[in-house]
Structures are given as structure tokens and as C-alpha cells.
Structure I
Amino acid sequence: MSLVTDVLLGGAGAFIVLSAVVLYRVVRGPTMQDRVIAVNAIGTNIVVIIALVAAATGNPGALDIAIVYALLNFVMSIAISKFTVERGGVL
């Protein structure tokens, strides 16, 4: 493996650790908005992880998966935000 591949996979590992740290905010809250933002941050980290692994392995097809996942993450975030506003969960 080359140095570039090692750096890309190391960066992906760092984003995995960061996602595990943000998972604490999903579980502990304290508000619904904190949880939504944390889930959105984890989704964004997953998109970056997929892109880094795709670049490291030379698999450009995985970038399509990352783009679709980013779009789904955005739609999910909007849907949850709309649901909490309609339900009266926003202070």
C-alpha cells in the first residue's frame, strides 16, 4: 500500500471515531434538536468515510453511493425537523 492509501484510510478511521463520539449526543440529548443535529453529523461523517474508502481503494462506483446517502441524509433531516415543528417540539 502506498502512503496516500494509508493516509486516506487513516482519515476514514478518524471519522469513524468522531462518529462514535457524536453518538453520545444522539443517546443523551438533552433536546430533540440536539439529537437531530447529531444524527445529521453522523450521516455526513458516513458520506465522508465512504468517499475516503472509495478513493483509497480506487472504486469510483462507491462515490455514487455516497452521493445518494448524502441526499437521503438531507431529506431525513428536513423531515424530522418538519415533524418536530408540527408537533410543537421546538421551543
Structure II
Amino acid sequence: MDREKTLKRLQFRSWHRGTREADAIIGGFFDKYGATWTDEEIIWFENLLEHDDVDVMAWAIGTQPIPDQLQGPQMECMKQLDFVDPYK
């Protein structure tokens, strides 16, 4: 895995989701934590990005149950929403 290329691709995908809300949640999460992720955490995030934005946002705000394969420390971190910049 070429880490630098992968992270650039994930950053782009994170910030070009289709809605401002999804960009803020998914892109903000990537910007705050992505640079420190392990290869395993990068794979988790790639899997997350395969899901619909509406579902990802619902998991982050706690209005839908999180699928088993996405549960864990990264999702718990995403649920904190401490990375969302309301002014972006």
C-alpha cells in the first residue's frame, strides 16, 4: 500500500461526498485522525466510505445501529463529533 497516495485519495473521497453535512462529518473525521491511522484503520475507513452517507451520518449521531464490522474504537471516535467545524 502506498500510504501517501492512499491517504490523498481518502481525503478527496472524504470531502466530496455530495452534501455539506456528510463532508463535514466524514471529511472532518479524516482530517483530524487520518494521518495517524494504521493500515488496519485505513482499511476500516475505506470500508466505511463504501456505505451511503445517510447511514454513516446516522451511525455517527447515534440514530441507527452500527453494523458489526464497523463497530470499534474508530466508530466510537467518530461518534464524538468533536472534529466538525460548524463554520466550514
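Just so it is clear, none of the values below were taken in a lab; they were calculated from the coordinates. For clarity, every value in this text was computed on a predicted model and none was experimentally measured.
Side notes on the structure shown:
- Which entry (I, II) yields the derived value -31000 for helix-only ellipticity at 222 nm (-39500 (n - 2.57) for each DSSP H run of 4 or more, over all residues; to 500): I
- Computed 31, 16, 5 for semi-axes √(5λ) of the Cα gyration tensor in Å - originating structure among I, II: I
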